[in-house]
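J.: What follows is a group of structures, each given as structure tokens.
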Structure I
Amino acid sequence: MESDKTRDEKIQNYYNLSLTYLESAKINLERELYEPAMFNAIHALELALKSALLTRKSDVWKTHNIGGVFSKFFMKDTGKENCRRINIILSKYNLPRYPDNTSLDPDEIEGDIEFIEYIIEDVISNLL
């Protein structure tokens, strides 16, 4: 079994990396690099959700689709509407990755990144 120190370090490492990807998303957004901005933002969100999940379970999820698991553990703390939006954003995982997918709307990307920033910095930070 992992020691509490090792577990806490893992949680913090996931959270810190989510902040790094979030910063990258914001830089890409400023430069109007919408696909990389959205991709990095989604990855930031995933890592932040995983950091919160690690406070409840010692498993590390190797999937991108963790919104349902997160909602199961944190809907009461996060709110139904926030959990719904998290799942919608995570469902966009492939959109910024491939050129043949539907074009991304810059305004929608900006709104999603603002929401992701709120979730990471205000919601997840309080769950850790």
Structure II
Amino acid sequence: MDLGHWNFNGKIPDDVFGFVYIITNKKNGKKYVGKKQMFRKIKRPPLKGKKRNRIDFVENDWKTYTGSSDTLNDDIKKIGKDNFSFEILNFYKNKSQLSYYELKEQIKRDVLLKEEYYNGIINVRLGKKGIL
């Protein structure tokens, strides 16, 4: 599987939905922890004679994605993408797992309390369904 600019040490599962990652600035060591869905949901109109909408999943821009932090993306533009490492920490099967494990990784690393992280906000909405 082509991972774009992302690195992963391990076997990639077959039924992945997204991944939790860490981006590291090689020049100053500053990091960003986040998540990225590999697919997005598209709702299509029902087929002729049917009532239920069709739902398809389409691959998104994850291979070229560089994070949602404006500060991080500004630094990438200033010093170049080659001065950053893009590492996938783990893959997950659904949106609930993805959100839960991103939050867990951010809390474990204290991303809001340490200046060594680009993260400025943790925004998550979780439910119990789908995590296990």
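J.: Assign the value 3.0, calculated as distance in nm of label points 7 Å out along Cα→Cβ at positions 12 and 36, to the correct structure from I, II.
T.: I
J.: Given a value of 1.20 for Cα Rg over 2.2 N^0.38 Å, calculated from one of I, II, which structure does it belong to? Each step should come with its number before you reach the end.
T.: Numbers: I: 1.04; II: 1.20.
Considering all the candidates, the number was obtained from II.
J.: Assign the value -5500, calculated as helix-only ellipticity at 222 nm (-39500 (n - 2.57) for each DSSP H run of 4 or more, over all residues; to 500), to the correct structure from I, II.
T.: Working: I: -21500; II: -5500.
Matching structure: II.
J.: Assign the value 1.1, calculated as distance in nm of label points 7 Å out along Cα→Cβ at positions 28 and 44, to the correct structure from I, II.
T.: Working: I: 1.1; II: 4.7.
Among I, II, the structure yielding 1.1 for distance in nm of label points 7 Å out along Cα→Cβ at positions 28 and 44 is I.
J.: Suppose you compute log10 I(q)/I(0) by the Debye sum over Cα atoms at q = 0.16, 0.17, 0.22, 0.29 Å⁻¹, for residues 52-91 alone for every structure in I, II: which one lands on -0.56, -0.61, -0.83, -1.12?
T.: Computing log10 I(q)/I(0) by the Debye sum over Cα atoms at q = 0.16, 0.17, 0.22, 0.29 Å⁻¹, for residues 52-91 alone on every structure in I, II gives -0.56, -0.61, -0.83, -1.12 only for II.
Bear in mind that the values in this text are calculations on the coordinates, not laboratory data. Everything quoted here is computed from the prediction, not taken from an experiment. Cβ atoms are built from the backbone, for glycine too; each structure is taken alone.
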